[in-house]
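The following blocks contain the structures, represented as structure tokens.
Values quoted throughout were computed directly from the atomic coordinates according to the rules given, and no laboratory measurement underlies them. Since we're looking at a predicted model, the values are computed, not measured. Cβ atoms are built from the backbone, for glycine too; each structure is taken alone.
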Structure P
Amino acid sequence: MTVTEATPLAAAKAGGSMRPSAIAVYAVLTAGVLAVALLATTVGAAGIPLPRLAAALGLNIAGADPAMLARDELVLWSIRIPRIAIAGMIGGLLALSGAIMQGLFRNPLADPALVGVSSGGAFAAASAIVISDSAWGASLRFMQLELLPIAAFAGSLLTTTILYKIASREGRTSVAIFLLAGLAIAAIANAGIGLLVFVADDRQLRDITFWLLGSLSGATWPKAGMVAPVALLAVMAIPLIARGLDVLVLGEAEAFHTGVDVERLKKISIVLISAMTGVAVSICGVVGFVGIVVPHLLRIVIGPGHRLLLPASVFLGAILLILADTIARVLAAPAEVPIGILTAAIGAPFFLFILLRQRKLIAS
């Protein structure tokens, strides 16, 4: 018996009302976001202690050194705060996309990075880098800032659609085919990236390497402005799909008979997953395992109901990526460790734990 088979009714009931434990969890998650954001503003190669942080925020400038105040304000408002904002939004989007994908495929092992969706977006973004920098792609350079998220979204959408078509048959999704198809799609995308690496020049090679390792070092306010509309759209869509994902656990036929427009739910979910993964890849490259770690941790605490799980995933995903980015900045300061390395180091052992747990459940 699998996890998704074990708790279909619990999933449907859990989204019905706000439980006291869930309220407490949301309070803790909100406090956690504020705490890690505060920590992230104060530490780094250019540290800003709390007394100076208050002055840089304009809360208390009495007795502040003007030169130090100007330096702290520059670091805080031009570098630190936009980076924290982007890390929080992307972490929330990656966790939310993982939670939606797991509900859509009825597969607790689903994750955009694990099954090739992120790789598809990265391949499309890397292709945009190489093409826009070539002689015959010169006409696209004026929209290079917009081209990357558009290309990453298109690559993620195509990958997600192909994966769903391969893994689903007669209203049922095969876990084995799902995982194997994801690995095959990821291999194809990585092969394409390898070809681009072979033909790229030095500057293009550095940019492509950035996508492969994952980093938030290029965070700016314009990039935060690119992520914000997708984040807002994703949050607004949660009430539209939460109940459908709860009922979908019972099967597509059963969900249809309860009044859920299954095809509409699929389309909305696939577009959301593609948009969230695409914009994340376009800004920070491939960051894996956030979408598989966060939903599993939350299901242990608040249950599998998507009405509670989806918004909680946004909070915990933000906490995880802000914290990981902070560690990446201070671990080898003044250099930065690629954030994708840290999330993989945390997520891969957790993934193995889930596999072992699934094996025990099946054996029993």
Structure Q
Amino acid sequence: MSHMQIPPRRILLAVTGLTPQVVTETLHALACRVDDAWIPTEIHLITTATGAENARLNLLVGQAWFHRLLADYHLPDIAFPVENIHILRDARGMPLDDIRSPEQNTLAADFITETVRRLTEQPDTELHVSIAGGRKTMGYYLGYALSLYGRPQDRLSHVLVSEPFETNREFYYPTPYDHPIHVKRGDKEVTVDARIARVELADIPFVRLREGLPERLRRGQAGYSQVVAIANRGQEPPRLLLNVLQRRVWVDDEPLSLGATEFVFLLWLAERAQRDEAATDWSTPDMAAEFLAVAARVLNTLSSDYERIENALDWRKSASIKIAKYFEPHKSRVNTAITGVLGKTAATRYAITRIRKNQTTQFFLPLVPDQIEIVNK
């Protein structure tokens, strides 16, 4: 029995101000190409309160320009309900009519970032982002949000319209038939034919930072400033803080949750790095004894956590390969936990790494002493 392959969701996302023509111009440039046409399955719009009404009246009501474009070029149904026009809102949840104050700027940035994050959350989608409309700051935030969350299949573009049709409020797309449009030429008004207009897309390359972001930022809501700050923090020197009494850890000032054994393991390696003895051959009985001594300082020696470590190491002491294998899963858990908090890119600065040194396999925490703080209070 054959199964029909469900086509992916193709989403066109644009920002607009008072010129909703950007939507139909971009849609025409994408979907009406002879070669390599890209037809979205749905359209989303980010705009102000006034921009939303402009878009609704000029694109969607009755036989408005969006529906005319679909009919003129025999395009399939594309989902573009009024609900897909997303209106920027202020701190009280009221629709924003413009972006003028720093507070409104921050709200717009957060709104745009969250919209892009949400639309890129499912792997079976393709997102095409147009930054041709709206205020310049809106286009900037939209492009940067795509840089933060965009995947290999996503695209960024700007639509280019030939003169004298660019910025003309009567022009929405090149019609496949004669369509008169009135334009100013000097102090006169003349009539031109929309049929001869040229609309092209300029693809904009962008740096994809998504894989470097922590999973929690890819899956959960976060503000623009927070995401950018975390991405930028990963470009700075690392900082590891361990509180021994509380058994708590911070990496890049972000809390890291570790089990008892993993905490002891990381503390052990951090203390060695502070002593400039980062490279550790943990296959030897001496290293096993050193690790157990750290566990005895941190954990109650009568506790089940300590007893489990002691028992696990005791029967392995006779063979170096068995001792080394004990530490491997703890290394993996610590590295995985750091990646979960910081993302792949920033986590590499902390990754416990395997090296060959003096004909032995050794491991080290790649931090220097002044990047590590250990407190006992």
Structure R
Amino acid sequence: MPRLDLSTSAVELTRVICDIPSVSDEETPLADAIDEAVRASPHLDVHRDGDTIVARTHLGRDRRVVIAGHIDTVPINDNLPTRLIGSEEDPVLWGRGTVDMKAGVAVQLVLAAELVAPRYDVTWMWYDHEEVAAERNGLTRLARVRPDLFAGDFAILGEPSNAEVEGGCNGNLRVMVRTHGVRSHSARSWIGENAIHKAAPILVRLAGYEPRTVAVDGLEYREGLNAVRIRGGVAGNVIPDLAEVEVNYRFAPSVSGEEAVQHVRDVFDGYEVEVLDLAEGARPGLDAPFAREFLAAVGTPARPKYGWTDVARFSAMGVPAVNYGPGDPMLAHHDQERVPLAQIEAVERGLRAWLTGA
């Protein structure tokens, strides 16, 4: 099992944990390493559930914050091991996981070990299966068996945000839109009904769709409705009897999941629509006193988060939450994923200053 040295810099630890592959379903080696490393800190009470590790301080502070990050990545595509690129003045770490979101995890691990007496009690969470369906998310499982571990006055997700604060997040809905036909030999196509041809209007509706930009609590969230996968066909000489278009809808946090589903059903009126996955969005929550205090301490502007993150989970539990981590979210899942070392250092400084009051 790889060993993690939490006394090293967050930059070096980012390189080390990125070079431990942890694609969704393969997180155990990294989870084992994190578990062993944080248990070496006597000021932390450690709980493990599957490949999710929770470490808490119990200092009797009057407020508690939850700081979380997922340890899984999307599949590797010739982008490991990591390597240092860029100029001497602006070095950058390249490789899978550097942005989404092992740089944020590394910062959290270093601070969890270092800060023996922060001014707030802290619950640190490192969890599995964030990059797949919501029901497999490690926090979904943990909330079912240990909801008490989510208690807090404020939460921070270390998702990539260019070392700035991103409030809330869009909701995420995936549906399957289907058409049906009748199989026949392609030489006698008039006997059958071509389900793929029937799917053409679905793509026309998507191509003509104009997504909204919605203002929510002072931040503007861009929506999107897009085909992400098409399936159909039986054989090269068979008229297909089924076609499926998978559609992804990213909706503003002012829209409920129920409203999002109804909107998609209205867009594809007349077609069979099956909901595959639904995750509610989260309003920014930046009006909470704790959030304002955090913004002032780290000294960055607030922006909207377009992608879904687990801030929505905390928001649903009544805990105001924001995203704050190194890395450009535009490079999340990109094969050229890379993070400036300066952003890792900036987030480490910001969180340390806030948690210590320095």
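When relative contact order in percent (Cα under 8 Å, 6 or more apart) is compared over structures P, Q, R, which one is greatest? Intermediate results must be reported in sequence, preceding the final value.
Details: P: 33; Q: 15; R: 23.
When relative contact order in percent (Cα under 8 Å, 6 or more apart) is calculated for P, Q, R, structure P comes out on top.
If we compute distance in nm of label points 7 Å out along Cα→Cβ at positions 48 and 192 for structures P, Q, R, which one ends up with the highest value? All intermediate terms of the calculation are to be shown ahead of the outcome.
Numbers: P: 4.0; Q: 2.7; R: 5.3.
Comparing P, Q, R by distance in nm of label points 7 Å out along Cα→Cβ at positions 48 and 192, the maximum is at R.
Assign the value -11500, calculated as helix-only ellipticity at 222 nm (-39500 (n - 2.57) for each DSSP H run of 4 or more, over all residues; to 500), to the correct structure from P, Q, R.
Details: P: -25500; Q: -11500; R: -8000.
Matching structure: Q.
Once percent of Cα pairs over 28 Å apart, for residues 32-199 alone is calculated for every structure in P, Q, R, which label goes with the largest value?
Details: P: 48; Q: 30; R: 40.
That would be structure P.
Looking at Rg/Rh (Cα atoms, Kirkwood Rh), for residues 120-247 alone, point out which structure of P, Q, R has the largest value.
On the way: P: 1.03; Q: 1.21; R: 1.17.
Evaluating Rg/Rh (Cα atoms, Kirkwood Rh), for residues 120-247 alone on every structure, the highest lands on Q.
Quick check: 28.9, 97 is what I get for Rg and Dmax of the Cα atoms in Å, calculated from one of P, Q, R. Which structure matches?
On the way: P: 21.1, 71; Q: 28.9, 97; R: 22.5, 78.
The read-out was computed on structure Q.
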